[in-house]
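Pasting the structures in now, so scroll down.
We did not get these values from a lab; they are worked out from the coordinates using the rules stated. As the structure is a prediction and not an experimental result, all values here were calculated from the model. Cβ atoms are built from the backbone, for glycine too; each structure is taken alone.
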Structure I
Amino acid sequence: MKILYFHQHFSTPKGSAGIRSYAMAQSLIRNGHQVTMVCGSFGAGQTGLTAPFDRGMRRGNVDGIDIIEFELPYSNSLSFLKRILIFLSFAFKSIKVAFTENYDVLFATTTPLTAGIPGIFAKWLRRKPFIFEVRDLWPELPKAMGVIKNPVILWMMSVLEWLSYHSADRLIGLSPGIVEGIVKRGIDPQKVASIPNGCDLDIFAQEHQPWRPETVKETDLMAIFTGTHGLANGLDAVIDVAVELQKRGRDDIRLVLVGDGMQKKPLMARAQQLELTNIVFHDPVNKTKLAGLMASADLGLQILANIPAFYYGTSPNKFFDYIAAGLPVLNNYPGWLAELIIEKQCGFAVSPENSQAFADALEYAADHRDELVVKGENAQGLARSQFNRQELSQKFSDWVAQG
């Protein structure tokens, strides 16, 4: 079966972005299917293609995946308007691909929500089976964050969401809240599969050269955040806890933020203004380098802004990387991940916007390293038992390739 797979922010493991689509494409190939991946040029990602673009497009095969990459450079640090224009441009270019390529099934994954547009056209004008994967609930999340307030735009997004869901033959939700949100839009629950992000155990379980940023001592408790520095991530909470820890004189705790995004410069400026010496900002790294950092870390930070829509409506890559690497996780918002951490005793769950409780948890971790080891073992056990990417990708392949 030939699968036409749309993911605007696709990356191989050589990039510093999430590799869910790469892993899922590999599973489809292992099951005897052909995969054509359609994507844009994502700043944090690496498609593996090196040939120059020809009229805004290049094509090649990487690790068995036929890749069509549009010259649409995207970065999380771009303005909101520029990002919207790139999303729309990718969607319109994708429509042409959906009409000209030879395929049996069209699969599209968010974000953005516009990813569903080629699927809608393929379903109704080419009568092709369409499977839609929902990674975030739009427009619910941007509306809850206050990022989009214009009622006309919100209405248009709601219409696009409804059309995408109702055009799809089958859907995938990455978290319990996402699955529930899809069903609430009038979709038969039998058409929706829950397939969360998975753990790349084959990457993180290998031996890697441990490393730390130069300013972090081997004896320090190193807590790391790896991911986008955006509004949704609420990383001011890390600055706040750094202030609290500095007040308490805990110079043995270091907070390392790895990644990029539109909020990184303001965060760095705030940390400098407050003369914080216990927080380190580091550029994004690829999966192999990330695994080495995690091998040296003591704790993973799962941080999000305190927005109720996030509690059950997200499935963050970084959490699954942490537990795959055997790192206990400190989570600062309620929801399904906090409940999982408490149930499996694989970290700490603190109330949102509470720098004192956050600091207490970090101090406890620093003072009870033996307990951290046990929590890390529990984390990796959870990764193997419930979120093994190999098993989840097989479920994905079976669901997508039903035809």
Structure II
Amino acid sequence: MPSLAPYACFPENSLGRFYPEPEKNIRGPRDIYQRDRDRIIHSIAFRRLRHKTQVFISPDGDHYRVRLTHSLEVAQIGRTIARALGLNEDLTEALCLAHDIGHPPFGHAGEDALEQSMKPYGGFDHNAQTLRTLTELESPYPALPGLNLSWELLEGLAKHNGPVENPGWALGEVDTKHNLDLRNWPSLEAQIAAISDDIAYDNHDIDDGIRAGLLDIDQLLELPFVAERWRGIEARFPNIKPRRLIGELTREQIGTMVNDVINSTRERIEKLGVLTVDDVRQAGVMIGGFSNAMAAEERVLKAFMYRNLYHHQTQLDAADHAKSIIARLFSVYHAEPHRMPTEWQENMPATEPEASRHIADFLAGMTDRYATNRYEELNAE
């Protein structure tokens, strides 16, 4: 790995893991953040992302993105930016790979339905569920709960979008145990993971939307940011059909955004006099991100995507059906917990809100197809 900048997270300076582990290289010479990344990749929760919605619910086409492919694309963008800024690439990659592990089936529609069902029991939030999954539910080691990840990884996942003033119950439980310093800003690695997520879905969702026939080139050219890139691409490839140029548009837009983040973050680091990771946490502002001009362009792009893709009537209809699946499953398991698989029945708490939170854990871990199959089985009875 290239040499790290002084404001990066150094493995040897990590606050460590909640459960101490022997410092032995019996499984290879890896530092704490490399082990974090590998633990995420080898987890069951990470593998389930291949059957969880990114934009299209249970997509029929083999070429559409899912949570797994999205997470991989975020990690690729994150590593590129981290390398340019002298940040820890392994920690950045681990944060990118793990950021969506708490998402329930059916994307934001599933989350909305689970939040509604969980309102009397403290609510539901996919980001907090990510931490709950990694610290409690995913337990491959015989002697301890969770994946026993580093403090820096948990901190970055908890507040990658900034300080958290009023954590919900799930994040609050994790913070009580690990003291994640929620009121300060996270590391630059976490900030870069967050902006890489935005860059990835802003642009790759365009590709999927066009592939699905819900977006077209003419619509996109209403946006000056897109139109400027498109004109340059057409000039370079005058004899190529427009559909074959979509990939080039995606790459060019990602490249433009990545370069903007690198340059803008460097400028803020210099302006704020950031010299250490503690300076990053105490800066009082988000350091890693777009310039003001690019942030404005990105807001326009997001608004366009909500208007024309995410809130397209076919998407809304699919979301309504997905919500009914989650609501029905929660209702049935709440009234008849014996319908849950044996291992979930055996660990069902006897009191509320713990029992409902246990059901939410089960539902949040489902893939789209598993949730659909369970729903159809219940309706067939």
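When helix-only ellipticity at 222 nm (-39500 (n - 2.57) for each DSSP H run of 4 or more, over all residues; to 500) is computed across structures I, II, the figure -18000 traces back to II. The maximum of Cα Rg over 2.2 N^0.38 Å over structures I, II, that is, the highest value, falls on II. With distance in nm of label points 7 Å out along Cα→Cβ at positions 15 and 319 coming out at 2.3, pick the structure among I, II it was computed from. This value belongs to structure I.
Using the calculated result 15 for relative contact order in percent (Cα under 8 Å, 6 or more apart), pick out the matching structure from I, II. Walk me through the numbers before you get to the answer.
On the way: I: 15; II: 22.
The correct label is I.
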